Structures are given as C-alpha cells and as structure tokens.
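No value in this document is a laboratory result; all are computed from the given coordinates. Only a predicted model underlies this, so the values are computations on that prediction, with no experimental measurement involved. Cβ atoms are built from the backbone, for glycine too; each structure is taken alone.
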Structure P
Amino acid sequence: MPPPVECPRHAGVETALRCSRCETPICPACLTHTPVGARCRDCARVMRAPVYTHTGTHYLRAMGAALFGGVGMGILWAVILLPFTAGFFSLIVGVGLGYVFTRLVELATGGKRGPLMAIFAIVGIVIAWILMLVLTDTRFALWGLVAAGVGVWFAWRNLAA
C-alpha cells in the first residue's frame, strides 16, 4: 500500500486514495464516485444531461409557446371545448391541456425538460383558463379550474422530471 500523500486540492489533508484514471491523489472531499471507481473531478467530467441544459433562446421559445399556446387554447376552449368542461369531462379536458402544453414546450425548445420548462407550460395553461373565463360566462369557472389543475399536474409530471 502506498504511503499517504497530501491532496493537491486541499492543503494539509493526507490521503491514500488515487484517481482510478490519472493516479492523482484525491481526498474524500474531492473524489467523485463513478461506475469504474473513484475519480478526480477532472477525470469524472460530471455534466448535466443535454435535455436539462437550457440557454436564453430556449427560455424565449418556451415563453412564446406558453403565450401563443395559451391564447390559442383559451379561444379553442371557449369556442369548442366549453360544453365538455363539466363533471367528469373536465378531467379529460385537463389531460388534453396538459398534453398539448407539454408538447408545445417540447416542440418549441427542441425537447428540453426541467422545472422551468414545466413552469412555462403551466403559465400557458393558466393563460388559457383565464382567457376561457373572459370569453364565456362564469358558470364553468370551477370545472375549468379543475381542468386547469389536472393540466398543470400533467404538464409538471411530464416536463419537470
């Protein structure tokens, strides 16, 4: 067994651990567990998955999808889907809203996911619900809220994870 040496990143910390790739001494504070053993941070190359890496352009596209989709779905909801926004059918409308906004955000951002993308989809659903209320009477406000809630849950489950 090699004698303990000082960790190059943490002065004064002795260690007998070494990176399984480059043999650099590593202390327990700076090691990264990988499937092939303990590695230093340089060799581990810990990165986020590309699906969860966003840029400003992705945020702008998601915002556009939420705004335009919210207005479009709000009008569609008020004109065509309103009779189905009562009772059990409000759950189906909610699942449809969640599905549409999940796909809109994915299409606009190139398949990006994450909590912020889910929030953009949720904002679109809220815009659609408010627009549906503005364009119609308030008889369907509670059932529309149920549908919007189901849509929010659906969008969150599909985009945030």
Structure Q
Amino acid sequence: MTFRFASEDDCALIFDFIRLLAAYEKMSDQVVATEELLREWIFHKHSAEVLFVCEEDREVGFALFFHNFSTFLGRAGIYLEDLFVLEEYRHRGYGKALLKKLSQIAVERGCGRLEWWCLDWNRPSIEFYRSLGAQAMDEWTTYRLTGKTLEDMAR
C-alpha cells in the first residue's frame, strides 16, 4: 500500500472517483463538476488536495480535502470532503489507511483537527468512523445556500 498526491494529469481519475462516490451515495444526479472545473479549482486555484491510496500501481481509493480554520483553536484544520475506496478493495484497511495518512498530514501541518460529514443513512461508514474513535457532532446542524438562493443572497 502506497500513497501519492494527485497531479493535474489525474483529473480524469479524480472525476471517476467522484462519480463512483456519487453513485454510492445515490446522488449521481447532483454531480455537475467536470474535469475542467476540477483542474481549475484543485490545481490552478489550489482550493483542495487529493490523496490516492494505491495497491501496487493501481489507485484503489482517494481522499479530497482542504484546509478550514477554527477561530476557537486559532489554527487551521483539515476538512475531508470525500473519502472513497473501490468496492472490490473495501474491508482491506485502505479507508483506515487514508484516514491515518490524513491524520499524519494534519499533525505535520500543525492542524487542530480533522473533520468530515457522513450521510445519516450510511451505517457502514458511521460504524467504521466510530470504531476509529471519531465522534459525531450531533449538536450541530449544517446549513447551505446554493443555486438561486445563493445568487439571491449575493444581490
């Protein structure tokens, strides 16, 4: 098992992983990203990073993450947007290895935390995260402005 950060040449592979994740989460209809948008936002604007976990020379999982900031901690954290392992490679430790590697990156960069969201219906992932000692933030509700509502608010 090895890890590597994505390069701009990996945009098609990143997009493939995103589509597989969206299908798993029953949200394929919400994917409007393109390889070109990923290239622009990840590699040109440096808004996110992608880490692959590989078996031999094959990428079998990925994590897309970026830095956020905690005013209470007074330092950055890492927000994990996507974590996905190909179905045929699940239950082999790749997901745990990705989280461990992200934890190491967070510690090396002096970050105060690593956090992510998980869909309420995704019991296998919830049980997996809890087995690692992750705690649900049940007292927080996520709010979002998007689409027309976001545009209206911007006016």
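A value of -0.36, -0.74 was computed for log10 I(q)/I(0) by the Debye sum over Cα atoms at q = 0.16, 0.24 Å⁻¹, for residues 94-133 alone; which of P, Q is the source structure? Going label by label, the one that fits is P.
Work out which structure the value 24.7, 80 belongs to, where Rg and Dmax of the Cα atoms in Å was derived from one of P, Q. Source structure for this number: P.
Going by distance in nm of label points 7 Å out along Cα→Cβ at positions 30 and 126, which of structures P, Q comes out largest?
Values: P: 4.5; Q: 1.7.
Sorting by distance in nm of label points 7 Å out along Cα→Cβ at positions 30 and 126 in descending order puts P first.
A value of 156 for volume of the Cα convex hull per residue in Å³, for residues 22-109 alone, calculated from one of P, Q, originates in structure P. Suppose helix-only ellipticity at 222 nm (-39500 (n - 2.57) for each DSSP H run of 4 or more, over all residues; to 500) works out to -9500; of P, Q, which structure was it derived from? Corresponding structure: Q. Can you spot which of P, Q the value 22 was calculated from, given it is relative contact order in percent (Cα under 8 Å, 6 or more apart)? Here the read-out was taken from P.
Structures compared: P, Q; top value of mean count of other Cβ atoms within 10 Å over residues 70-77, i.e. the largest, recorded for P.
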